[in-house]
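Just below sit the structures, each encoded as structure tokens.
Derivation of every value follows stated rules applied to the coordinates shown; laboratory data play no part. None of these values were measured; they are calculated from a predicted model. Cβ atoms are built from the backbone, for glycine too; each structure is taken alone.
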Structure I
Amino acid sequence: MVKAVGIDPGTMSMDIFGFDDETDEIIVDMSIPRDKITENPSIVIDVLRKINEKYKGIDAIVGPCGYGIPLKKASETQDWEIMLATFVSEEDVRRRLKIIGLRELMFLMKQSKDLNIWFTPGVIHLPTVPEFRKINRIDLGTADKVYTVIAAIRDHAEYYNIPYSDVSIIAVEIGFAYTAAIAVDKGKIVDGIGGTISWPGFLGMGFMDSELAYALANAYPYFSKTLLFRGGIADIADVDPKKTSLDEFVKLAKVNDKVREAYDAMIEFILKDIATLLVSVRKPKEILLSGRFTRVKGFIEDLILSIKRFLLDYGLETNVRTIRRRAKIAKEGAEGAAILANGIAGGKYRKLIETMELFKSSGTIFDYIKLDSSIKKKIVELFTGKHK
């Protein structure tokens, strides 16, 4: 009997999900607004302690960890690893961005030795992704994107009653800020397009033209991560994402030409992310979708139809659907994180985690920068204060 809990740190909320793999009981299914956690990260620890007390001990908890850390107990994590997983400039620390709340929560988790909390890898830490696909990349998929892929692999394997090692899929998460896509071949992550290197998402611009990066570095020397949440579909449509709900955005696309153009662009951009990953997994058996946008009925219907038509044009009769989930409140990532926690604790999903080779994760997010060594050294020192 293994009781496991996972936490998914979304842009809008931090979701917590947990289950008992013997009774199949859901022991927690909740969502906390991200702004509240930025103000007071300790509320997450309070929730975890209450769950731990109620169920007389949780066997493993997978905590949120930004860009990821090679799989290890939170209590055994070095401070510089947490700094790296949440790397941000001193100016942005003073701006009190949401990632600072996450960083503080990670330090609290490190100190909470009464809870069996684990930090886990991002895509770039995985040995199953060839090194050449990591060159000059940081965001191949954050740790929470790996959680979503875990949920997708579990769902696909159970849906078709096949071993995890037979799973070949592309998992796409369409979130409030970013879109990310991850390729899985034979049950292992082999490639990834994280939110900041994808085509534009709803808030974020995704990958950036190097010439634009050059222009920004000169015109805006104190480059803030707030810019990474701009230039996306909302800006193209000229809608305020704080005042316009996702449902309203989809409805506006039917009556407003500018919004319609942005809406069509968003769907095309998702197709382009999928197209890129078809190089890494040539014949995926399914495209599995998740994220806040998949809850919007009109959008998900349009997206599934567009993906199917696109794949058929290339002779691929690939099934396209959303990830099935047990949670009523928490997102797919939280459920995937709980599955990972279950595997860490030796539960029924241990084989899934072993197939993905998550226990063999290693390295750091800056390991694959192929620039002059002095530049790389300066980057590492700037964001960690030490290391290598």
Structure II
Amino acid sequence: MIKVCFIRGKYLNNFEGQNYLFNRKDIQFTAVSSLFPLHRRFPFPVQKLTSPVDLPFFNRGIKYLGNRILGDSHMLFGLDELSNKFDVFHTADPHYYYSYQLAKLRKKNLIKTLIATSWETIPFNNESIGKKKLIKHFSLKHIDYFICHTEKAKKTLIAEGVNGRKIELVRLGVDLTRFKPNFVNNKNITILFVGRLVEEKGILDLYEAYKNIKYQISNLKSLPRWQAGKTKILKLRIVGDGPLRDYLLDHIELDKLIDNVTIEQKDYEEMPKVYEEADIFVLPSKRTNTWEEQYGMVLVEAMASGLPIIAYNTGVIPEIVGSAGVLIKEGDRKNLFTSIKHLINVGEHRDKLGKMGRKRAEKEFDAKKTANKIKDIYIKSLI
């Protein structure tokens, strides 16, 4: 039996965690988080350690100060005390402070094997602060193996000097028995967005497109088949939270769309039902200088749920979605509007894309297959 310590600090979550449900006869798996991780309940043992990010007054100002002093605020107090209790330590991106803590232990041979999952798709990112750059490159040097979930992340590591033979490409998947299609042609159409309510996720572009389509429906100008008494009720369901929440709520009220647009938060356990109740999934993510869509688990969840996808062609979105969605040039609001309207009108195209997405999820994004591949990497790392 291999004893694995899986370190994610504050960002321990179940959408990644569902890929680590091993047979307990093979892998004894323990996760390490900060005191207040993203989710509350997990299907595996979790050991919580104190971190600066747990401080009640931790905000952007404190984070900035912590990054300047430490290089990164995601330190985990007491992490070194676990060094002799596990065979494999599996950390996240090398720029996190807890990855640096583990890399120092690995350099001293106080831990046997150090593996890191690297999501980053922008070469030499997270290096604007001198200390953070030192942390990142020290960690890169002392990590034994890397797991990347995309080709773009793998190429980024290689560009930063990592030997490609140390990198394994493994798709992150979902539980296909929970995220499954509900191929029912409803008279009503629900457009779904899941993600942080920030500008780079494209929520404002989506809201604008929805509003324009809704007004056209109300005026019976653009949807001829609805003029024959087949008017559809078009809803926009937004699941997530973030700084744009109040802005959106204000505009929903001003635009008199309170009955048509909802903003809500859901536990991850509730998300399969959310996808089942939707008809079209939209993710118009945009690049920034320091971020682009690195994976988009919501895209995988949507495909597994048999939803047609419309997204901007940015980051790794084309690598994840493939031909199972409609990809649009970033920021092309007119095409976003047209594409959404087309899928509203043409149910056959919705069904076709949805079935293609499910088939792609079964082939590429099955969490059980991912767990087996990761188990093999753990075994290989100890040989």
Structure III
Amino acid sequence: MSISSDSTENPKGNLHGFKTHAKNDILSGFLVFLIALPLCLGISLASGYPAVAGIFTAIIGGLVATFLSDSELTIKGPAAGLIVIALGCVQDFGFTGGVDPAKDFQAYRLALGVGVVAGVYQIILGLFRVGLLVKLFPKAAIHGLLASIGIIIIAKQFPVLMGLSPQGSPLELLAGIPSFLINMNPKAGFVGIMALIIVVGYGYIKNSKLKVIPAPMLMLLIIVPLGTVMGIGIEGSYTFNNQIYDLGQKFLVNVPGNLLNAVTLPDFSGVTTETGIKYTVLFAIIGSLEGILSAKAIDGIDPWGRKTNLDRDLLATGIANTLSAFIGGLPMISEIVRSKANIDNGAKTRFANFYHGMFLLICVALIPGVINQIPLAALAALLVVTGFR
């Protein structure tokens, strides 16, 4: 990163830009943080990783990738588009969905090992300047891939929204939606449905003053107190319509009180297996493809017409992904929704990404107890909307 003063009118992520545009970048970074926090948690849980894994990813994406990439407006973090791959990876390594916590933790560590190697592959791709090869991929195929991922996300998260546990293939889960509605946990399902209404209804608000708070954070500001009043996290059971339903901590997010205690080292013993090789390639190729496409899309709406060096951005993402997986994080890309919000909120330079990561670090380090009051059904509602979009 250059630290020389910039005399042109275009904002640049150097020392001069850091000082000149701090107000804009801090404000945008904070607003993007409000969007990113629930998304990072939801994407982690949907991927079969601990909730804090997505936070680690966004922190590394903000504090590390900012200084390695020349992409001025992209936000680095976990993406819904990689949920299917991440979940498939831990499942193939023996993930049980909470039935056997020891097996789940081992599957998570094996997936982290795959993530480290995939990050190294991305570094190699960046060094060999293959970023521009993304133009060889047909757009129709990419849109089809993303659409199928969206359907799978909806299928997997709808039962969680209803306070249930998803069991079965995506097609089986889609076919089971009427059953989920009938058999939902009333209190958890009510919280999930209210969260869904808030997130969807937010788009119909016309008054700009009412939209100062981003939809995900507005949803949490309403749903967390609602969940507390309804006793979602209190261990026990209740009767509704002559049926007994459980409540307890399993319906809430769970992040450690000490962030350092959540750091998890990878297990590389699965990297050379058939499963390890398959998911290493998938993470590296699909992650690189999505990230480059997002960076190009954001370049297209950059108010100053700045262009990202795609090879350098891929290299930066690979380094950040390697570090993220080493401490327990999910794979990251240049995430399109948060990057678009970054532009809309007035960001000028890449330091908005840095501030977004810093705010996440401060939040998880100082107020984990507040995060642990978030109902899982609310995060599932957010992901259902993300999958639909």
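Observations on the structure shown:
- For relative contact order in percent (Cα under 8 Å, 6 or more apart) computed as 16, the structure of I, II, III it came from: II
- Structure responsible for 26.4, with mean count of other Cβ atoms within 10 Å over residues 31-38 calculated and labels I, II, III on offer: III
- Label whose coordinates, when log10 I(q)/I(0) by the Debye sum over Cα atoms at q = 0.15, 0.18 Å⁻¹, for residues 47-174 alone is calculated, return -0.92, -1.24 (choices I, II, III): III
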